[in-house]
1. Figure out for me which of the structures P, Q the number 5.4 belongs to, where distance in nm of label points 7 Å out along Cα→Cβ at positions 131 and 451 was derived from the coordinates.
2. Suppose you compute helix-only ellipticity at 222 nm (-39500 (n - 2.57) for each DSSP H run of 4 or more, over all residues; to 500) for every structure in P, Q: which one lands on -26000?
3. Of structures P, Q, which gives 5.1 when distance in nm of label points 7 Å out along Cα→Cβ at positions 275 and 307 is computed from the coordinates?
4. One of P, Q was used to compute mean count of other Cβ atoms within 10 Å over residues 115-122, and the answer was 12.1. Which one was it?
5. Which structure, out of P, Q, was mean count of other Cβ atoms within 10 Å over residues 107-114 calculated from, if the result is 17.2?
6. Using distance in nm of label points 7 Å out along Cα→Cβ at positions 83 and 395, single out the structure from P, Q with the greatest value.
7. Computing semi-axes √(5λ) of the Cα gyration tensor in Å gives 47, 29, 23 for which of P, Q?
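Bear in mind these aren't lab numbers, they're just calculated from the coordinates by the rules spelled out. All values reported here derive from a predicted model rather than from experimental measurement. Cβ atoms are built from the backbone, for glycine too; each structure is taken alone.
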Structure P
Amino acid sequence: MVGSTRSVRQRCCAAYCTQHPHARPSTPPRPPAHRPPVPSALPLTPAARELRVIRRLAAPVIVTQLGGMMLGVVDSMMLGHFSVAALNASALGRIWIFGTQLFAMGVLLGLDPIISQSHGARDRERLGRALQRGLVIALLGSLPIGALWLFTGRALTLFGQEGGLCELAQSYALVQLPGLPCFLCYWVLRSWLQGRGIMRAAMWVMLFANLFNVVANTLLIHGLLGFPRLGIVGAGITTTLTQALMLAALVAIILHRRLHRGAWVPWSTRALDPRGLREILGLGLPVALQFGLEVWAFQITMLWAGLLGSMALAGHIITLNLASISFMIPLGISIAAATRVGNLIGSGRSALAQTSAWVALASGCVVMSATAAVFFLGRDVLGRIYTDDASVVALAATILPIAAAFQVFDGAQIIGTGVLRGMGRTRPAAVMNLIAFYAVGLPLAWLLAFRFERGLAGLWWGLCAGLGVVAVALVGWVWRRGPAKAEALVAPD
């Protein structure tokens, strides 16, 4: 039947072609000639892929860091319009507050390698326990730090500061005590998210906190809309409210977006396991020491700049502020590097972690080369952002080229520190900072500034030397003992 149907179709087709000579029987189409597929883009190298990852991780962290810095800048600007005494007292109080709080923040950064490597290994239990233990340490650590804040005025008096300013600084610190545990718990949650590659949550919280800080400062410092005119106390209350808001907002985002999925376990007594707490402290104490050694070195040079006169101190503060702003960029890359390196080591990809480390270091050097060019080329202009005093602007212009000289060193050393933190090797960075700043940088700064009478330039050349030593040492460590040779941390429990 099928064969007869086919023959009928063929005869009909032949008859139609005879009557219509221009018609052609249908023939199956010819298969198209084989053409190799054209790739839409060249395949990315591992380094190029890591550059994309580092850039994606670092960008929101940089915004977060700049936002955190702006909180203090806005406080200073508004207090400066209230009174000179309030501005100076807040600056003195902030030195003591930040200097002590920094140590607790550094200790809690011991969570970074644990969280990032556990995330790479998909270890839900370890991620949840790390967060719980971090919160325990944050709450316990706020007690001794808060006790130190009770003696803010006395400590500043011992440093020879004016009695009236010390009293104002004491009141400024006291009203911030309730915000201390809130900030440290926020810091733990932020590390827990960032170690898992979730960077934008803290960024949105920080942007919102800046808006709240401006409004609350306006109301409480200057007493608008029926609020009391509290001055420096109002600024301290605003800081406490802002820190509580940051914690509440971050918790709300975590719960709303279910960011705790896969990284949380129910609370139990294991959160208080001494072995787990000691692991965090063992990793975090060197980080706290490393941060403290660097910050204290810069604070010492500020005291020495004061010995050179008020003009030198003003030029020093302007240059240091500009350097601090540029520092936020490599600091963001450093946090991204700690996260990425830890994730890769935790997942057993140590060779790729080494590539990521080099990409992060190279990125930081490129960015800081650009900021160095801005400092050098804009040395006669940048000081005018801060003051109209021509003498101070001219003095800052002589120091900015030195700050430009150490930009690459500054970027390399903080990114190298992040790489080591992601590896879980936190002690070498502390030792390197101790040697670089206190055996090289500060002694050289004193000699150049006072023995060889180079003044403020001598102080900055000393800092440049210290940063250069620690940068070379850290890059050398990454080269010889970097992530390619690292092993994942082993849980103590």
Structure Q
Amino acid sequence: MVTLTLTSWIPQLHPPSCTEDQQQNDQCTGPTSAQMGILFLGLGFLTIGTGGIRPCSIPFGVDQFDRTTEQGRRGINSFFNWYYTSFTVVLMIALTLVVYIQDSVSWVLGFGIPTLLMVGSIILFFLGTRVYVYVKPEGSIFSGIARVFVAAYKKRRVNIPVEGEKEGAYYDPPLRKGSVVAKLPFTKRFRWLNKAAVILEGEKDANGCPSNQWRLCSIQQVEEVKCLIKIIPVWASGIICFTAMSQQGTFTVSQALKMDRHLGPKFQIPPGSLIVISMLTVGIWIPFYDRILVPALQKITKHEGGITLLQRMGIGIVFSILSMVVAGLFERERRASAILQAGPDGIAPMSVMWLAPQLILMGFAEAFNIIGQIEFYNKEFPEHMRSIANSLFFCTIAGASYLSALVVVIVHDVTGKPGRPDWLTKNINQGKVDYFYYLLAGMGVLNLIYFLFCARRYHYKSGYGVTEEEPHLDLELNQLKH
């Protein structure tokens, strides 16, 4: 942030200012290679810093709670809700107040304020170093995962011990004293991985430890890899849900540009600020959900979180589908109004606030699905894999971005005909954005079916739901496990 602030403050680090007339006549002076290099350097620092903070902030926060007590578990449940609420509120301020300062006051001040806030946050963070709970690292996560696969492959021709021969056949040492990692039960799923823990002659040294860690793994290591594998199908369902959120954020701006954005005689709503409606929905709903709805649901379902995490994610997918359907219906009315009654600028005589319902529904989708995903990954991954859990969440966002780009390219190519614009043509009044919304809704329905299929077969990690032997239809409220 310091580098970005300097690029806006020091004249030599940015190109000269450009008037609107110069922009229209393409007479603006572009940045030099050195100026672009410094800008990319600042963005690179920002990317590295973000990559260090985002995957680790939630696991570090969870480590501050005692998961062995009921109060600690309740605190963790609320932590995820309030973490995302505070994140949303801060993002809302950044997209409104800070953007206004950058556009209307000064870019130096617009970058300087976040920089000072970042310095303040660093100071506050280090002031708490004496009271934080620190969890010692358990070793490399990725090498542990690789060892299980390598050991299982090397023993691919080894027979799995039958029921009566299991005692002593598998390597199952006790956990290290003081470890915060919970002992995982031995399961029958992905049985081919169990071969990695089968003890063969000469694989243990005199102390009872593996003589080669790439040939013999513990049951705990095998079960941790199983946790990762069984989460992947559920993780994949989040990509399409995020795709709908991403595309709505893009095309809502296009819709708003062709609608009446006035609030009163003088104020005009910036198109990019409409996304604040979704954020306000999250900011209002989460406190109500956490403090009022969850306690009420706990009395009905006897479940610690009111409803299960997979149910919460499924409800979010339903809201994203509804948001796409409503967006398509309103876009059809907006385009019809623009064609029949619009002025020379193509603006429909409809208030931009007609876009609020679809944004509110998408806010509910975020509140249920996104927070549900974050909590699900952090609870279902083994304790020392939580940084991967949060990285997986951001991989969902990245995957949705790539899928969004692919869908847009395909729609452009398939729907565009000679003499007829495609659905997503630059002039939104000539396109069929409503059809695009319906396409996303259809993808959402297929995604929901896929999610239900995965959720019905998912077995929660011991301690957060059912065990391996218990059948569980997760998305049916009347069959919640107590």
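1. Checking each candidate, the match is P.
2. Traced to structure P.
3. Comparing all candidates, it corresponds to P.
4. Source structure: Q.
5. The structure behind it is Q.
6. P
7. Q
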